[in-house]
Every structure is written in structure tokens, then in C-alpha cells.
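Listed next: structures, encoded as C-alpha cells.
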Structure I
Amino acid sequence: MPGTRVTIKDLAKRMNLSVSTISRALHNHPSIGEKTTAEVWKLAKQMGYFPNTVASNLRRRKTNMIGVIVPRIDIAFHSHVISGVEEVAYKMGYNVTIYQSRDSYEREVAITGILQTNMVAGIIACLALETINCSHFARFNSLKVPLVFYDRVSNDLEASKVIIDDFEAASRVTQHLINIGCMRIAHIAGCQTTSIFSARLEGYKAALLKNGLPFDANLVCCANDLSYEEGARCAKKLMKLSEMPDGLFCANDYTAIGAIQVIKKANLKIPEDIAVAGFSNYPVSTIIEPALTTIDDRAVEMGKTAARMLIRQIEERDINIASETVVIKTDLIIRDSTRRETVID
């Protein structure tokens, strides 16, 4: 019947051979002669047969599929991580299936259930902004399914992690703003229940303290989702202060760009009046005028590292591999948004 999947039984019936013989021939088993194997493969191609990998996986309880959970695919950082994961996985014979939680805890829990049902070989995940309780990931430890977190990670579960030093990177970019003469530096912060954004806030505070500058809570504006719109909202709020900031460090590039647009509309000069720096080195940071100073968190390398760690755990699962944490080195990229003539070393 047209549209009906061709099975091994169909091949066996056509060739008047047993199902087991056909199966072994399709797996190039040495017990089947070369001539018979070639004939089976030829007929399989003619009839449009392809293996039922789902059924095979159920029998072997093994797949070559890696599940990747990202908060949002439309954020450049996560799309770059995915590129890194796929590059390594493809070279090592693994396929990648991608799910996005859209920063929803409920959706993330549902995805882990789907991945458990599909019996993926391993999982790479970045936690949703709403996620505080990570118990839904614990099931994979009990099932001995390797798990690697990246960027937003759980410190409550035994799992490998790939991260950057957000505290150090934030401190470094704040120090750069101080070095170019900024004395009143504001910060557009991310959700403070998420460890990476709280670490960036603390890094900002530490740089101020190190340089004898006071911390002013009025200079910190928390953004809900670190979008362009949130960056613009926070910039408008900061510019209404009786004493405006002369420097601005943003927890990501999107908020920095939203802020730049507001600052320019107010006829203020960047970086002369307000120097602006972001975080993550999104592609748009080179397009905005002026080009944005930012932290390159090397997202592709983070994805590659996570994939290598996971596949090693998958392929050496009989060996007791201890969970590990890898810290990816970041770089401060200085562009025109903070390029002032006078720089203090």
C-alpha cells in the first residue's frame, strides 16, 4: 500500500529468506555471505527500506541522540552554544535534538520528561530563568544518563558544568570603565535569582570597592528579561536621576543596545557623556553605532566543551568518571562605546 513503511519482514518475504537473515545482512554480519548481503542491500534500496531506529533503540536501550535544552534559541549566545555542540557531536557520530524552555520552569520540567521517554544518550542543559528547584534533572542521575550543564547551572546536583567566571568578567569590564575616567557607573542587572547575573552584580560592586568608589543602589536597575525594551526602560530611569551616570555596564548586549538608543535620542554623546559596555559579544554589538565594548564569553567554545565532556561520559559510562567543572576564559573587547582619549592604566 502506498505510504506504508517497508519492513524487514517485507524484504524477507520478497527474497524468501528468514527475518533474522535479512537483519544480519543489513548489519553486514560476517555470518552472511557477501553476495546475499549485497542482494539484500540492493532490494532494500529499491523498496525504500530504512531502519526503524526507534525500535532498534528500544531493543538496545541505547541511542546516539543528545538532547540539548536551551532557554531561548533566538538569543545569540545560545545559538552559538548549539553550533559548538553540533560541530563536535556530528564529528563523533552523534545527532542533536534541541528543545527550548523559553525560560519557563514548567516547560523545562516537561522537556526532561520527553527526553527520559526518548532515552537520549545524554543531555546538555542551561537552566530557565524561572528554575530554582532542579529536582526534575535528578532523574537522569538515577537512570545513569550523563548530564552537563552550561552557563546557568545547578549547584545542587552532581553533574558536570561548563561556565565562565561571571564575577571576574564583570569586575574587569567595570574596571575598564573606571580606567577611562568614569566615576559614577550604573549597572543594568539581570534576574538576581539566577547565579550568573547575581555574580555580575557582585563583580561590578567589587570593582567599585577596589577603586574607592561608593556603591549607590539607585544606579542599579534590574531588567526582567534583558531585552532591548528592558535596556531602554532602565536607561530612561537612570537618566532621570538628579546626577546622571557617566558610565553604564549592562548584563548583556541587548540591554546595552537598548540603552544606547535612548542615550542618543537624548542628544548625549557616547562615550564622552556616557560610556557604555555590554556582555556576551552578540553579533549586533558590532553593528550598533558606536560599536559596543563587551565581554566575549566564547559561546561556541562553551558548546564544544560541553559536547566533548558529555560524549566522553557516554562512551566511558562503565568507568566511574567524576563530575567536573570547566571555566571558559573570557575576553574584554574594547570598541568605540568606551574608547576615550584619556585612559588610566
Structure II
Amino acid sequence: MPSLRVGFTMAARLSRCHNGLVGLRSAFTMAEILLSLTIIGVVAAITLPSLTGNINERTWNTQRKALYARFSQAIALMPSLNGYGTLREETDSAGSTSIEDTAAETFVTSGLSKVLKINNICDHEHFPDCGIPDKVVTLKGDTLSNFTTSYNTLVKFNNMFNGSYSFTDGGGCISTYSQMDTKAAAFETANGESLVTYYNPNCTVDMGEYDYYLQPKVCANFVYDLNGSKGPNTVGKDIGFLTVFYPSDSLVVAPNPVVGAFGSGLPYDESVQKCRSYDDSRLPNINEMGSMFVNRSLLYGNERTGSYWSTSRGVTNGSTGIYYLNFNTGVIRLNKSPATTTSNLYWCVKRN
């Protein structure tokens, strides 16, 4: 019993001590509460935008990878990407020329929709009905106004597809190509993405050339918006692009260029190292470089010109070279000189 009495006495003393302390300071003052709330508000204002931005970036990156995977699987299931729809130029007795064009829309309705879940398809005059935004912010930060009407054909999107260029190849032959303009089409996927389709029904296969035009190799180019017409409608965030090369054994690429990660006058080896100096970046292969050329209007417009290195290699006359792309014409060439002596431009892309 003495031990119980002692325990009770100690508990009583602790209780009285505790009650005494509470009695001395039972609450915060109004000034202290307001000061705490102010501090919390300031910290939240500083950190929340960054946290929200990081969450959005991760979400877009995940969606981008998923879209690329679905498109790669879908394109692989198509036997050929050539010949969809009608693309015919006709001249009447009065000399007036007209083009019958159902190519892109038929490619989506009769081809792509068979291998990809599509909810809605829109012709080139009704892009907004498929969630395509009217204003798009480029990678540089410029705004493309009236995107739904000013960029609704292949040549409007990239005038380098007008077929008016020629060049002399390594053998001294003049090379040209002729390509009719096609009306674009848009569609929405079952996952909620909105895409514009630029289609070339007469695309050609890879023949291992070392001097050739890129444009005829492009079968389809897609500009996507991961969340439809919702913001921010900015390239590198919710907006990007996929390009499909070659009608059979097709190749899908979706490069993600780094803002401002380009430069001039460097040999190949130094260009590779330069891209590695940027966070999680690398030099693109020739098809990725070609996709950036096709989608130049979404990046830096016509501001970026000159010849850009790729990481792709080829062989001609027993000599191994490195492919580079001329942004002025769309011509791809094989540089047979040592990579440490010839200088070209570089443009880096993200690894992910």
C-alpha cells in the first residue's frame, strides 16, 4: 500500500505541475496566429508553383511516353502507309487547276482507326471540333496564332515541302523532288489526346542513300496536344510531335528538343560532348533530326538554319561517315571527313 500511495502522490504532483503550466499559457495571441499564417502563406506562394509545375512535367512526360508507345505499336500493325485516299490534280478546259484531296482524312478513317482507338475525326476546316487549340506557344516562346486555319495543310505547316528545291549530290547529279500539298486532318484518341495529321500518300522507302531529300521519306507527321484545348498549349509541355518515316518497316520518332541547347561551328565529337553537358541530353539520330526539321514551325520557326549533326552513320564507297541534315532544304548528306575536322551545327534532345 505505501507504494501505491507514493505513486498516487507523484501522479497528483505531475498533474498539478502540468495544470500549472497550462494555466500560465493556454493559447496563442491573435498577433502570433496572424504572423504564422502569413509565414505559411509566403512559403506556399513560393513553393506551390514549383511543386505544381514539377507534377505537371511528370504527368506530361508519362503521357508523352504512353502516346509514343501506342503509336509505335499501331503503326507497326499497318501493312503499309502508302496510297490512302485520293490526291489528284486536274485542269479543266479553261485552264483552271483543282486538286481532289481526301488523303489525310482517309488515312485516319480507313487506316489508323483500325489499329488505334479514335473517338472523333475532323477535316482540315474543323480542327477546333477535335480539341485543337487556336493558339500554340512554340519552344522559343513565340505564339502561333490561328493555328487551326494557318497550319491546316502540309505546306502551310512547313513550306519546305513545296518541292521547289534542288541540290547536286556527291556524284554531281542534280536531285529534285515533286510533292503535292495535302490537307491535314485531326482526331481525338480514346485517351483524350488531340492530334493533327499531316500525310504524304506517296512516301518512299529507305534505300540507304547518302545524299537525298528528307521530305519524300516522311509518310505522316502528328502534332499532339496531350490535354486537348486546355492550357498551357505549349511545345515541350502538353504539345509535341511524332513523325513516321517509310511506308513499310516504318519508323516512329518523337524527339523532345532542349530549349536553347544548340550551337554552331563544332566538330562531331565536340558536339556530342556539348550535348552531354546539358542535363539529361544527347545528340539526335538522323530521323529525330528530320522530325525536328519537319516540325520547325513549332520550335524556332525559320530561325534555325544550316547543317546539323546527327549520331547516325552510313557507308559509301567503303568509307564510313556521319549523317547531317541541312535545315535550309531538308537534304541529308553523309560526311565522310574525319569527325574531328569538319564542323557543323548541333541541336540537343532530351534522353527521356
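Here are some notes:
- When distance in nm of label points 7 Å out along Cα→Cβ at positions 212 and 244 is computed for each of I, II, the largest belongs to: I
- Here P(r) over Cα pairs in 10 Å bins from 0, in percent was derived from just one of the structures I, II, and that gives 5, 22, 24, 18, 13, 8, 6, 3, 0; the source is I.
- Structures I, II, by distance in nm of label points 7 Å out along Cα→Cβ at positions 76 and 92: label with the highest value: II
- Looking across I, II, the calculation of helix-only ellipticity at 222 nm (-39500 (n - 2.57) for each DSSP H run of 4 or more, over all residues; to 500) that yields -9500 traces back to II.
Where a number appears in this text, it was derived from the coordinates with a stated rule and is not lab data. Treat the numbers as computed from the prediction; the structure is a model and nothing was measured. Cβ atoms are built from the backbone, for glycine too; each structure is taken alone.
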